[in-house]
Structure formats: C-alpha cells, structure tokens
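The structures considered in this document are given below.
No value in this document is a laboratory result; all are computed from the given coordinates. Model, not experiment: these values are computed from the prediction. Cβ atoms are built from the backbone, for glycine too; each structure is taken alone.
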Structure I
Amino acid sequence: MKYSLEEFEKFDKIKSKVLKYVLYKKRTEQEVRQKFSKEIEENILEDIIENLKENSYIDDYNYIERAINEYINLKSLSIKEIKYKLYSKGIENSLIEQYISNNKDALEEYEKRSAYRIINKKRNVADENEIREYLLKKGYKDENINEAFNEE
C-alpha cells in the first residue's frame, strides 16, 4: 500500500506501538488483532500485521513451539489441554495439528510423564479409579494412563 509522508509517519507510529506490544511478550496474530482492532483502521492493521509476519515478529508456528516448551517445563497437561490452550489464543487448528503431528512421539512421552506425576501426587488422597477418571476428564489418552500406572 502506498502512503504519503504524513500517512507513513502515522503508520510508523502505530506500527511501533504494535511492535512494542509484540516484543513485550510473544503474541499470536489473533491476539494482535483483538488488541488493536478497535483503535486501528482495519487496512492499516492488516498492513502492520503482514509487515510483522514478514519480519518474523509474529509467527504462530514459532509461538506454538515456544508455548509447548513452556508447558512441558512448567505444567502437567494432556495433549488435548495443550491443543485447547493454543486454540484459545486464536491459532489456526491446522497449524496446531501440524505441530503436534510433527512432534507426536515427544508429546506422547510428555503426556505419559504428566499422567505419572499426577498419579503420584493424587495416590494418597484418591483410589486408582478416581485418578483414572480425573485423567480421562483432563483429556489424557487411555493408553498413556495405563502406561503411567504400570510404570510404578
């Protein structure tokens, strides 16, 4: 899109504001849209988002990778819960599925370890059926739950 000097200065100022938002903490494309859709004209926001994507400031696939690594290091989640968290950030389902498919073995292993941690945590306060029910409600796969129970 072509801009006059005055329009370019305005565009640059708005872009700097959006860039500051993205650099403060990695954001998804959808998060940027939600934050600025009311205050920035749609065509200008589209240009800014495209520019930030071209320069890799916004990269949803990279966001998935970073978020999943953070979840793995800090939380005990099922693959289903991870998908839901990413989907709630406005990331396209096809991108989420692609990442999970490309990293299936590592994520399955993570889910088994997570189930194992939860089993050990809840063992003193709940019986095996209650724990199993809890894990199933959280989206853990039956085979991963069974393997986690058998690891003891």
Structure II
Amino acid sequence: MTHFRIGNGFDAHKIKKGNGITLGGIFIPCDYSLIAHSDGDIISHTVCDALLGAANLGDIGVHFPNTKKFKNISGKEMIESVLDKLQKQNYEISNIDITYIGEVPRLNSHKREIINCLSKFLKVDEEKISCKATTTDQLGFMGKKEGVACLANVLIYKN
C-alpha cells in the first residue's frame, strides 16, 4: 500500500536595492537583493519547509537555525540535506507546486530555468515541479516592493 503525505511551506523576505535575487537556485539580475541570514532563496526554502512538513520532520528553522553555522547557506545545500532526510525515511517526491509572490523580479522568462535547476537539486523529473508567479497588484509589502514571498505544496509517498 502506498503511503501519501502532503506538506506546505511558506517563506517571505524583505528586499532592498541591489543587483539580483537567487530564486530556485538561479541568480536573476534585477534592481533588488534579498535581506536574509542565508542566501535568501525563498523558493528553495519554501520547498524545503513543505518537504519537511510532509515527512513530519519539523521546519527549516529547526534544521537550519539563524546561527553562525548556517550563515549564507545556499538553498541548494538546504535541499540536499532535506532530500537526504526524506530518502532515509524512504519517501519519494510525487509533485511540487510553487507560487512566487512579488512585484520583482518578474519570473515569466525564468520559470523553466527554475524548474530545471530544482529538478536537478531534488533529483526528480521536471514534470513533477510546477512554478507559478503572481503579484499582489501593488497591495501590501510585496506590492510596495518591500518584500517577496513564496508558497509551496508537496506530495510525497512511500510504498
């Protein structure tokens, strides 16, 4: 019998004037940078949080606290660590659905590259990853270009 588990993740970061943002493992040049303890890759962080939640392993704050040890840790390193934890429990990824929320940067021309990069990090087929982006029509902190956010839902399973 196959055992399915669902998880969701959320992350948000302030942004400031800068030269680009890393999302889903790729650097996107733009006029902003993320303010974060780690690399600020909110797409990778959100996916990690969703996977950890689905496997009942806590959250990224438990595994990657804001300590000196994890200063500037990359989203890729976080994903690799989380994937290792899932594999030890015999979980596999069925699918991941990501929604990036922010006015900047615009993701339309970067979604395919983000999916490709995440599929390599996660060792899954690209068809298992959906990446969407939306704005808040200039409402709230995201609409005022003060920050960005991300949501992710995942389905994992083991036989």
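For relative contact order in percent (Cα under 8 Å, 6 or more apart), find whichever of I, II sits highest and give me its label.
If we compare relative contact order in percent (Cα under 8 Å, 6 or more apart) over I, II, the biggest value is for II.
Ranked on FRET efficiency 1/(1 + (r/R0)^6) of positions 23 and 111 (r between Cβ atoms, R0 = 30 Å, to 0.05), which label among I, II comes first with the largest value?
Structure II comes out on top.
Quick check on the output: 0.10 is FRET efficiency 1/(1 + (r/R0)^6) of positions 15 and 119 (r between Cβ atoms, R0 = 35 Å, to 0.05), derived from one of I, II. Which one produced it?
I
Tell me which structure, out of I, II, gives -8500 once helix-only ellipticity at 222 nm (-39500 (n - 2.57) for each DSSP H run of 4 or more, over all residues; to 500) is calculated.
II
Which structure, out of I, II, was Rg/Rh (Cα atoms, Kirkwood Rh) calculated from, if the result is 0.96?
Corresponding structure: II.
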